[in-house]
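A.B. asks: Below are structures written as structure tokens.
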Structure I
Amino acid sequence: MSEELGISVKKENLSEWYQEVVLKAELADYSPVKGCIVFRPSGYGIWEIIMREFDKILKEHGVQNAYFPLFIPETLLKREAEHFEGFVPEVAWVTMAGDEKLEERLAVRPTSETIMYSMFSKWLKSYKQLPMRINQWCNVVRWETKMTKPFLRGREFLWHEAHTVHETEKEAEEEVMWAINTYKKFVEEYLAIPVIAGYKTESEKFAGAVFTTTIESLMPDGRALQMGTAHMLGQNFSKPFDVKFLGRDEKWHYAWQTSWGISTRLLGAVILVHGDDKGAVIPPKIAPVQVVIIPITFKGKEKVVLEECRKVERELKERGVRVMLDDRPDYTPGWKFNDWELKGVPLRIELGPRDIEKGTAVIARRDTGEKVEVRRSELIEKVREELEAMQRRLFERAKAEMGRRTKRAEKLEKLRKEIERGNWVIAEYCGNEKCEEKIKEVCGAEPRVIPFGTRAKGRCVVCGKRAKYVVYWARAY
């Protein structure tokens, strides 16, 4: 039975392996609507922790949560022309209400700049109200035509989108840099995934932005994944939406704005980066269940074992550990081991009558498979140590792997070969979009990120002219 429920393919067959892990670890399931998924409790539980922990950071930064309508009038969406054109292919429209045709089409929220800024223009009166920082945790719909994949690319996903309003350009730029660097720190500390932070190229920036910053990571198949973005909007939205304020000089000024967000795409990255041939491996900081306790019972010893297991459960909960006691009577310990390994729970505690007699317990690590016997009196502290050690090891292993698969190229042919080998490649670039298009054509690679603090010193990998940017190139999700 455990074999039937387990993963039937190796991770080297990444696409099929990923689909199996998502379904069999009960993280998500396919819905009747093509391109949309159902977040099952285990998957949504990870997102709940991400929301809870990041929401604390937002509030410490002075961000307030709100909620705006799902539907956006077409005239409102069109008010910022570049933004509208950028989203037209992905917008889902509502045209009917019951049997009645609507007088105006309503867009199903692809992003909320337009609906939010129409309200900002109503609320904002004076510089004394600035900075204004508004966030919403919500869903968005983008009618993807590419092949969809759970969490990574779908027609509906969950995210947070923060939108801020500032008195000066400098303050807005500082906000963008705070946001992207905060994302980097959060993803690396909580998800144990290393990322490169930097700018998007002009062709890859958000529609309507002055510039876009991003954090990017490398997945096991050599594809890059955008993990979060922060956009400097300048006054590109404040002017069409009349977001202005009475300044210190008693004159009216258009505001400077930013927007930034992370989404449930992060869950896909966690599965891809950390999972193995047994299933998911969830970093302890975001695991809904950090420790599972498995009773090893024998006839006549059930009561004493379960009592000790419940005691351990209580002690762990008191120390803030998210723990579950798996006392299901109709499943063997071996079946339970496989089930919780598949789901990626970081630690397993095995406790039987012999352990109780010896005053010990067994801890099993999900990432290494290592089992260690510890004294019962030291169990709780050891659990905390092992959770911290696992979190560190997952990040260090992922960082080493990303480093191993980061290559450099000075010629287009070398760039092509490294991309085909499943790496991402650092290559300098002149900034001419024709050269960018040539790389896409020859290598199937996109410019993922211009890392902060880098300065080009060589020649463009395509045309040989003096380079302007150092760029990470990769195929992408």
Structure II
Amino acid sequence: MAKSILTPQSVDFPQWYQEILSKAELAENGPVRGTMVIRPYGYALWERMQAEVDARIKSVGAQNVYLPLFIPESYLRKEAEHVQGFSPELAVVTHAGGKPLEEPIVVRPTSETVFGKVMSNWIQSYRDLPLLLNQWANVVRWELRPRVFLRTTEFLWQEGHTAHATQVDAADSTRKILHEVYEDFFVNVLAIPVCTGRKTAAERFAGAMNTLTCEGMMGDGKALQMATSHELGQNFAKAFDITFSDADRLIQYAWTTSWGSSTRMVGGLIMAHGDDHGLRLPPRVAPIQVVVILVRDEGPTREYSTQLSNDLRTAGVRVHLDDDISSGFGRRVIGWELKGIPIRVEIGPRDLAHSRVTIVRRDTNEKREVPVSDALQEIMNLLADIQMSMLTNAIERRNSRIADVKTVVEASEVSEKGFARIPMEMLGEDGETSLADNGITVRCVQRVDGTVPLSESEANLFAIVARAY
């Protein structure tokens, strides 16, 4: 393995993260404080994530729409708790076209209120329900402590909204999104095991009656909220008159939900899997799954490198041929390690003289020589093995850093290096407040077996507490 050019995680994890963004050519700060420029490789990662999440969203029956960037300020004021929750982060337009506006316009922090308006227009009868919508867009929240991909003033995301005839249907939809869209994606594509559960009242989304969450553990033991799914009850339906005529021709308010994930997932992927040599990408999300490196352009090396690349592409592998021999081999290896390409195939004249190639897997840095005749199949097998191995190792790392505790003091101590799990009756509201005063929050509430409770009033519930990004 090439010598690392990054600050070791153990020395300064935040600095390591910033260096990854720059040296792996993922993103950089934008011209306005808190904004970001996503570079081509970083955006390719986002596109892979977007495609996988979008496919899952459509599989549960939701359709994509697009709603305006600008929201009349009066819309947000229709749901008091919602506007109160977002008011410190709002960007407001007061002048346009060279003169003051009659009503200020808010740049969307979310689109609950606009979805509420269009749903009230589109829903008349119970036959129009459920209505399942999603939009991919940018949003603006004026962050005081921005960090690229994790918390930025403007970021990319998807925002889903649904309307249902009953509370039971809405609750079922909220859980379905949590598990079938988000948890499935995080576990089976990003290879990040997530803790799923309910948010406490103090941590719920503004205006929601229930928030479900996926919480990932990062390499430094801190938590990252990867995605959330909210039951909004009838709060927004009453604010925006989302009503329908039921089977008995009685007018009823709809029950609505919302759910979202964002470019924060890119930051989570970096911090959950990266090491001192750069990114480590699971094959299913990697924009480039295999890089074929031409060591030297001598004899049949170029011909075979091109042939292998074409064979891999035909087999459905996302492959890149690095034949830029004008750059030093070591420099190129460092670059591909930084970018986290799952498999590196090195082809030089000495290798081919012995009818073999060198294959290196990024997750373990294991290097092996493989006969030319076996290279294609070996690579295909390795891609599947790397995906599963990264998930298995991530589960083991996470579980080893979750400790059961009985007191708030113990929870605080454990949270310095991982997650603490404490019985809810031992925590209580006072304990949650005490932890929050020290920058430690309840990430989610679970049953003892790790499943999501149907109600916060269930007995024998446990809180997962941690420091978080």
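Every number here is computed from the coordinates shown, using simple stated rules; none is lab data. Remember, predicted model here, so these are calculated numbers, not experimental data. Cβ atoms are built from the backbone, for glycine too; each structure is taken alone.
A.B. asks: Could you tell me which structure in I, II was used to calculate distance in nm of label points 7 Å out along Cα→Cβ at positions 274 and 306 as 3.2? Show your work: numbers first, answer last.
C.D. replies: Values: I: 3.2; II: 3.7.
Computing distance in nm of label points 7 Å out along Cα→Cβ at positions 274 and 306 on every structure in I, II gives 3.2 only for I.
A.B. asks: Out of I, II, choose the structure whose coordinates give distance in nm of label points 7 Å out along Cα→Cβ at positions 234 and 266 equal to 3.0 when calculated. List each step's numbers first, then the result.
C.D. replies: Values: I: 3.0; II: 4.2.
Computing distance in nm of label points 7 Å out along Cα→Cβ at positions 234 and 266 on every structure in I, II gives 3.0 only for I.
A.B. asks: As an exercise: distance in nm of label points 7 Å out along Cα→Cβ at positions 194 and 218, calculated from one structure in I, II, equals 1.6. Which structure is it?
C.D. replies: The value was obtained from structure II.
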